[in-house]
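Each structure below appears as C-alpha cells.
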Structure P
Amino acid sequence: MGKKVRAGLLSLTGILTVVTAHQAVAGGFALREQSSYYQGMSFAGYGTTGPSISSMFWNPATLTGAGAGWTAEAHNTLIVPKAEMDGTFTSSGVPLPPFAIVLPNSTVPSGDVGNDAFIPASYAAYRLNDRAVLGISINAPFGLATKPAQNWAGQFYSRSSKAQSINVTPTIAYEINDMVSVALGLQIQHFAVALKKAVPNVPGFPTGGLEGDDIGFGITAGLTLKPMEGTEIGLGYRSSVFHELDGQLAAPTGVTAINARLSTPDMVNLSVKQRVSDTFRVFGTVEWTNWSRLKSPRVTAQANGAVVETLYFNYEDSWYFALGGEYDVNEDLTVRAGVGYELSPIDDAIRSTRLPDNDRLWLSAGATYQVFENLAVDLGYTYIHTAKTSVNIGPGHQDYNPAIGTYSSNVDSNVNIVSASLRYTFGGGHDRPEANGRGY
C-alpha cells in the first residue's frame, strides 16, 4: 500500500469523525465506544496490551505492544439508543410578563429523544526502535444529542441538547524493560455545545438557547506492568480539558455574545489481563470519572460580564466495572464476551429532561477474524439495560422554576450498539517479533 493511499485512508476516517461525532448519545455525556475490539468484552481489560492499539485511548503505554513498522486501525460504531418520556407538565398558573401568558398543562409525549449515532475512531502507530513507539489517535470522547417532539410536555425545560467533541492525541510510548512501559500524550480537543428550550413568556413559545465552542488542551499518561509471564496490569489517565466557550445566547429580545468556562472530567482506569491457557484469557477493568469537576458553570455576557444563565450539572463522580474473557477457536478466529456495570453520575435530584440517565448493565459479545497475516476484522455487539428511571422536576430539583411549573415522567430507555473495525499492519522500521501476532 503506497504512502499516499495510506494517508488518504487515515484522513478520510478523521473527516468522518468530525462530521458525525455530534450525534452521539452515552451515559453522562462521555463516549466509551472507542474500540470495536474491546466493545465485544464490555471494555474489560482495555488498558492492557493486545492485538489492537485502540487501547491507547485509555492507556497510551499499551502502544509498546505494537508490531514492527506501521499499524493503522479504523473503528466504526453504530449506537441505537431509545429513551421515551410520557409524563405530565403541570403549569404554575402564574401569568408570565410581559404578555400575561398562563402556560397550559400538557401530557404530550416526548417520542424517542435519542438520536442514532455513527461513531468512528482512528489509530496509527509507528515503531521507532525496539523500545519506542509513536502513535496518534482521532476520537470523539464526549457527545450528546437529545431532541424530543417539538411541543412536548417538557418543552419549557428542554427542546434539544447537543454536545460534541473531537480529540487528536499524538503519543509516545517507551518500554523501559520487559516488565515496565510508560507513555505520555497530548490531547487537542475541540468542544461545542448547544442547548435550546421553549421560551415560555412569548406567544407561540419560540425556541431560545445558547451555543458555544472552544479548543482546549490536556494530556494522557499510562503505565503497564508485567510482573510475571501471562499477567499484565495497566494504569491509564486522561486529564481534564479546560474550555473557555465563546458563543451566543439567542432569545426573542435579541442575540447576546456570551462565554462560559467548562472543564471536561478527568478519568483514571485500572485494567488487568491474565492468561489462563494458551487459548483463553480473562480481563478486568475499573474506571473512575471525575464528573464532579463540572459543577455549575456560569454563562456570562461578553459585553459586561453579567451572568445570563447558570448551567446546573452538579454531577457526582462515576464508576465503571467490567469483566470479560476471550477464547482462540483456532489461529484465525477469536471469540469474546463481557459484562459491565456503570454507576451513573446523575441521580434523582439532578436528572433532567436533557439527559435522563441512570445506572446501566452492559452485556457484550464479539469476535476477531484474521483475514490475512497483516489484516484483521473485529466485530462487537452490546446491549445496555438501564435501571428503572424517572424525571421529577419540582420543588427540590435544581432545574425547577416555580414560575413555570412541574414536570414528572417515567423513562423507558435502552441502547443497542454494533461495532466493526479493520486493523492493518505493514512492514518497515524496526522489527520486534514478540510484539507481532496476537500480542500475548
Structure Q
Amino acid sequence: MSAPQEHFDALETRDPAQREADLMAMLPRQVAHAQARSPAYAHILEGIDARAITSRQALAQLPVTRKHELLERQKAQRSLDAFGGFSTIGWRGMAGGAGARRVFQSPGPIYEPEGQATDYWRMARALYAAGFRRGDLVHCSFSYHLTPAGSMVETGAHALGCTVFPGGVGNTELQLQAMAELRPHGYAGTPSFLKILLDRARDTGLSLTGLRKALVSGEAFPAALRDHLREQGIDAYQCYATADLGLIAYETAAREGLVLDESLIVEIVRPGTGEPVPDGEVGEVVVTTLNPDYPLIRFGTGDLSAVLPGPCPTGRTNTRLRGWLGRADQTTKVRGMFVHPGQVAEIARRHPELGRVRLVVEGEMAQDRMRLHVECAQPTEDLAQRVADSIRDITKLRAEVILLPPGSLPNDGKLIEDARRYD
C-alpha cells in the first residue's frame, strides 16, 4: 500500500521564484479588474496604472484599506450596495447584480459575499494538511449563523470529498450524541469547544471512537491544549482565516509556523502605515487576494505576525508566518486626544537614524504622561529635542524622549503601550 500523498497539490512545492513570478503576473490583472468592477477600488486606486503593479515594491505604493474603512464605506452606501462597492458579485438590485451564492454578516455589521466557486474560501488546503481525506466525516462546530465560518469549512470539506455534520455552536449534549452515534473521523471548530466536548464525553462515559484529527481556528491554540488533545488521541492543527479573505495560512505536520495559502499576496507592514518591514520583524498582516468576486487589494487585517525564515520541513515552499501575535490597532486616548500608531510611525519616518520606537503612556487617568522610547546607534546631542518637537507637531502633545541602544525594544510590533493605572 502506497503512502498517502503529503501535499494537497503541486502548487505547494513550487520553486519560490516561480511562485513569485506567477503571483506578480496575476497582480496587475487583479488590480485592473478591481478598478473596473469594484466601485470602491475605482475610487481608492484612481489614477493608478494597473499595468505597472508588477512587483512587491510597486504594490507597496498602493494604499492599505483597513476593516474600519471598509465598514465606513458599507455604512455610507447601505441603501444602494450592502458591500460598499467592494464586491463584484451580488444579486438582483444589489452590487454586481448576480453571482453571490450566500451573503454573511460579521460584527459591525460588515457584509461578506460568497461566490459560486468550488471551495470559494480555499479551506480544502488547510483541511488536507490537518489529515482530512475523501470519505471522512467532518463534525463542524463553527457557526452557521450569520457569519461564514461554518460555510468556509463545509465547502472546503466538500471539495475534498468529505461528508459534513453541520453541528454549529452550542447544543453540547445534542452534538455529543451525534458524535457518539455518527463516529466522525475529525472535528472542525474552536479548540475550546472541542475540549468542552471531550471533557463532557469523559464525564458522561460517552465513547468518541474514531475521532482522531481536528482543524481548529477562531481563537488562541496554546501548546498545552494541543498536547492535551494529543494525549486523547486527537491531532489538532490550526489555521488562520478571516471572513473577508478566507484562508490565509495553515499549520502542517512540522508544527513550525503557518504556511501561506497559494492564492494570496501577503505583506507584513509597520502598524499604522503601509510600509513593509524586513522579514522577521513583527507587523500587521496585509493581504491582496486573487479572488475576482471580492478583489481586496492591500487589505489590512489588523492582526500582527512575522515571517519565519526558510521553508517548511514538510516540503511546502511558500512563506511561513509565526502565527497570530496580537492586534495592530493600538490607538489610545491621551489627555483627551487620540494617538494612533500611524502617528508614531510618522515620527520615526522623520528621523531615519532611529530604529524601533515605542510610545509608552503612563500615570493615572487624567494625569497621563507620554514617553517615547527610541533606539539609536549614534544619537546626536540634539536628537532627543528634535524628536520631542516632532511628537508635539504630530500629536499636539508633549512627551519625554528616552534614547536606547539598538536591540533594547522587543520585536513585537507594538508602537503604543498603555501602561496607565485604571484602578
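Looking at structures P, Q, which one was distance in nm of label points 7 Å out along Cα→Cβ at positions 346 and 386 calculated from, given that it came out as 0.7? Considering all the candidates, the number was obtained from P. As an exercise: percent of Cα pairs over 37 Å apart, calculated from one structure in P, Q, equals 32. Which structure is it? Attributed to the structure labelled Q. Across the set P, Q, distance in nm of label points 7 Å out along Cα→Cβ at positions 170 and 362 reaches its highest value in structure Q.
For which of P, Q does FRET efficiency 1/(1 + (r/R0)^6) of positions 42 and 330 (r between Cβ atoms, R0 = 35 Å, to 0.05), calculated from the coordinates, equal 0.65? Structure of origin is Q. A value of 132 was derived for volume of the Cα convex hull per residue in Å³, for residues 306-409 alone; which structure in P, Q was it taken from? Of the options listed, only Q reproduces it. Work out the source of -1500 here, i.e. which of P, Q gives that when helix-only ellipticity at 222 nm (-39500 (n - 2.57) for each DSSP H run of 4 or more, over all residues; to 500) is computed. Matching structure: P. When relative contact order in percent (Cα under 8 Å, 6 or more apart) is worked out for each of P, Q, structure P gives the greatest result.
Quick note: the coordinates plus some simple rules give every number you see, no bench work behind them. Please read all numbers here as calculations on a predicted model, not as lab measurements. Cβ atoms are built from the backbone, for glycine too; each structure is taken alone.
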